[in-house]
Structure 1
Amino acid sequence: MNEEILTKTALDEVTAVGFCALASSPVEGQPALRYAVSLMLKLSDAVLKTIADKPTPMYFQHYRTANAVLDAAAFRIGAKIESLGYQAFPVAASQSLGGDKRYEGLFPHKTAAVLAGLGFVGKSGLFLSTGYGSKVRLATVLTDMPLEARHPIVENGCGDCSLCRDACPAGAIFGELPSETGRNFDPEKCSRYMKEHFQGIGRGSVCGICIKVCPKNHL
């Protein structure tokens with residue numbers, strides 16, 4: 001019943017919603033927050049088509065708006081969870097712990113999305129959703145509300161494809177096999193390249209080339 005309520009609440013704003021139980025809570029001192037609501041929002045095909053060998057201002061604006069929509073949806077879901085008598089901890093779509101952990105977030109959204117059966121992690125370290133490929137953004141709401149995955153975990157579908165690795169101008173994607181933890185991706189190398197080469201677009205905070213070339217996106 002609670003999952004039905006949360007689904008109806010979330011789908012007013014996002015493309016898909018999933019639920020799962022985590023091995024443990026990622027929030028220090030709050031062990032009860034070991035369940036998650038995964039929120040997914042599809043990006044615009046037309047906007048993604050503007051990306052060639054570099055991002056565009058249109059993509060940066062769309063990316064930033066998608067994050068804002070997800071953050072608002074996570075806030076709304078959190079409020080709904082609390083109204084039902086449980087705790088809620090929204091985790092922003094784009095997150096950083098700062099300092100020497102600036103390439104880390106409190107919780108990897110793709111972990112919840114995979115456990116919820118919404119897709120799999122590809123060779124690029126990106127989450128590839130069922131039906132939409134990598135052209136999605138994610139957010140998560142952690143909670144102590146008991147939740148269960150409605151769908152089985154999706155088998156990795158990258159196969160022999162290496163288009164994302166070959167297209168990455170930073171050389172930040174490496175290895176032959178997909179990694180459930182995203183360890184086949186170097187975020188520092190990616191960030192450094194964006195700041196050096198794409199500074200005029202969103203101050204070097206977006207790229208999108210690996211998303212554009214993924215054949216799962218059907219652009």
Structure 2
Amino acid sequence: MTLDEEIVACRKCPRLVEWRERVALDKRRAFMDEEYWGKPVPNFGDPEAKRLIVGLAPAAHGANRTGRIFTGDRSGDWLYRALFRAGLANQAESVHAGDGLVLKGVLITAVVHCAPPDNKPKPDEISACCAYLTRLLEDRSFKVILCLGGLAWRQVHRLLNRSMPRFGHGAEAPGEPRVLASYHPSQQNTFTGRLTEQMLDEVVSRFARH
């Protein structure tokens with residue numbers, strides 16, 4: 001069984017299993033005619049990638065609906081537009097798993113692979129799911145990692161067993177792999193102007209150059 005197959009089959013966290021499956025049944029009105037994924041969301045991107053992006057967790061009506069990470073919600077809209085502008089994606093939109101999106105030299109994963117209530121996984125859920133991120137980091141030789149948000153920044157440094165610089169947008173930790181930080185492209189950050197597309201483009205461009 002591959003790592004992605006193990007992720008999709010995971011039922012380690014009862015609260016997350018119950019929530020993701022309930023959301024898949026109690027659909028948002030705009031998506032009533034769609035069949036929700038309702039399972040852990042696997043990694044997505046280039047299987048030979050040397051660049052890794054680490055997000056927080058799937059959105060309840062985004063990746064938990066479409067089955068592809070950062071797909072079907074506004075956070076993904078921001079991220080994939082930035083990747084396209086940096087030459088790391090073949091298109092700027094990520095609407096559903098069969099839309100033809102291809103990433104170039106990039107793999108995307110998450111700290112937690114199930115949609116959590118209120119977008120807030122609990123510490124024991126983070127610990128359980130980070131076993132998959134640990135394996136990914138052990139099995140692959142990434143040259144650069146982009147952490148979207150403080151939680152991803154902390155977990156990546158912990159799993160790499162490194163001292164952790166202070167998190168902030170544009171922060172960069174040297175070493176192999178090099179680790180970059182961006183504010184997460186959540187609506188909480190993009191709607192308030194805490195993160196602009198220009199700010200995200202600057203970090204993604206640095207990520208692309210490595």
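Any read-out appearing in this document is the output of simple, stated calculations on the displayed coordinates, not a laboratory observation. The structure displayed is predicted, hence computed values, not measured ones.
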- Item | Among 1, 2, which structure scores highest (criterion: relative contact order in percent (Cα under 8 Å, 6 or more apart)) | 1
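Using mean projected area of the Cα convex hull in nm², for residues 46-125 alone, single out the structure from 1, 2 with the greatest value. Please report the intermediate quantities before stating the final value.
Details: 1: 7.6; 2: 5.3.
Largest calculated value belongs to 1.
If mean projected area of the Cα convex hull in nm², for residues 86-165 alone is calculated from each of 1, 2, which structure is the one that comes out at 6.9? Mind showing how you got there, number by number?
Values: 1: 6.5; 2: 6.9.
Only structure 2 yields this read-out.
Out of 1, 2, choose the structure whose coordinates give P(r) over Cα pairs in 5 Å bins from 0, in percent equal to 1, 7, 14, 19, 21, 17, 11, 7, 3, 0 when calculated.
Details: 1: 1, 7, 14, 19, 21, 17, 11, 7, 3, 0; 2: 1, 7, 16, 21, 22, 18, 10, 3, 1, 0.
The read-out comes from structure 1.
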- Item | Entry that produces -9000 once helix-only ellipticity at 222 nm (-39500 (n - 2.57) for each DSSP H run of 4 or more, over all residues; to 500) is calculated, selected from 1, 2 | 1
